[in-house]
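Every number in this text was worked out from the coordinates using simple rules, so none of it is lab data. Being a predicted model, the structure only gives us computed values, none of them experimental. Cβ atoms are built from the backbone, for glycine too; each structure is taken alone.
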Structure 1
Amino acid sequence: MNWLTCLNARLSRWAMYIAVACLLGIVGVVVGSVIWRYILNDAPSWSEQVALILVINVAMFGAAAGVRDEGHIGMESLTGLLPKSYQFWIGNLVGLITICFGAALVWGCTTMAISVWPNSIPTLGISEAYRYIPAVAAGALIVLFSIEHLIAMFTDKEVIPSWH
């Protein structure tokens, strides 16, 4: 488990670095677009599409890092009232459902990326598949991070968050 923890901690940090960089990119693109539109009176045609792709990256990589650091939505108050054995099995069920979600994200977004690969985003000149690639990567990360959490539960260990 040690090698998996080290790998996942690094991957989680990089996912968050990508999410933060893309968030800063959104700010830059939107501010630049406003300046171009209202001050220079010349709106760039590509800014909306770039901002949308950056939003997808922020959401997907941020969500993956949130799964690793257990920052996702949970019902801790409800499960905390249950006996420890029920908490253990509910935690495992949640982990399995999260793995299924991540796998479905990988499969569905890979299918979509392949189906739209020949199409291009007109204002950018790149393939439409680039909208789905971040979700494929995030789904794979979600599966890896959930496997780590399941192993930790069964071995009675704790996953140390990446940002400790």
Structure 2
Amino acid sequence: MRIGLMADTHDRVDVVEAAIEFFNCQGVSDVLHAGDLVSPLVVPKFSKLKAKLHYVWGNNEGDREFITIRFREIGIMPLGEFAALELGGKRIALLHGTHEHIVDSLVRSELYDVVVRGHNHRAEIIENRTLLVNPGEVCGYLSGRKTVALMDLGEMHAEIVEL
């Protein structure tokens, strides 16, 4: 089972569209978004996503109420600050990752097979008993890299992809 991972889109509509097109071409079943969409204007773009979207809040969402309304219009419900998911027989923690000690605790707890986070805009994959994946930033504002990640849950392998 292949899934897509993204975070920190920060209203970059053009790159969000490119990420959605990429995920659609890859045929992923699910896309996990680790927050910082930022404003409601980006939400309608996700109606073109063929995969199921799982979305958690970041620390920069300006109008959560209106973002929720826009997501509901396309059949998606934001999952709050944290989501515990089961996909492809794997337990996945999805959060923005604003607090490093919480991210570290989730990884060390080994309650999850994968922890997906964003926030620091750093694309990285750290392999331990629990795989930690930060797909980096879709927006490209801080690092200059516009990235997402692809993950094969069967093989427990993730890769960072530049858009």
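From 1, 2, which structure was mean count of other Cβ atoms within 10 Å over residues 79-86 = 9.4 calculated on? Mind dumping the intermediate values first?
Details: 1: 9.4; 2: 14.1.
This figure was derived from 1.
Work out the source of 25 here, i.e. which of 1, 2 gives that when relative contact order in percent (Cα under 8 Å, 6 or more apart) is computed. Numbers along the way, then the final one.
Numbers: 1: 31; 2: 25.
Source structure: 2.
Where does the value -6500 come from, among 1, 2, when helix-only ellipticity at 222 nm (-39500 (n - 2.57) for each DSSP H run of 4 or more, over all residues; to 500) is the thing being computed? Present the calculation step by step, with values, prior to reporting the outcome.
Numbers: 1: -24500; 2: -6500.
Of the options listed, only 2 reproduces it.
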Quick check on the output: 17.1 is mean count of other Cβ atoms within 10 Å over residues 7-14, derived from one of 1, 2. Which one produced it? 1
Consider the structures 1, 2: one of them gives 38, 32, 31 for Cα extents along the principal axes in Å as calculated from the coordinates. Say which. 2
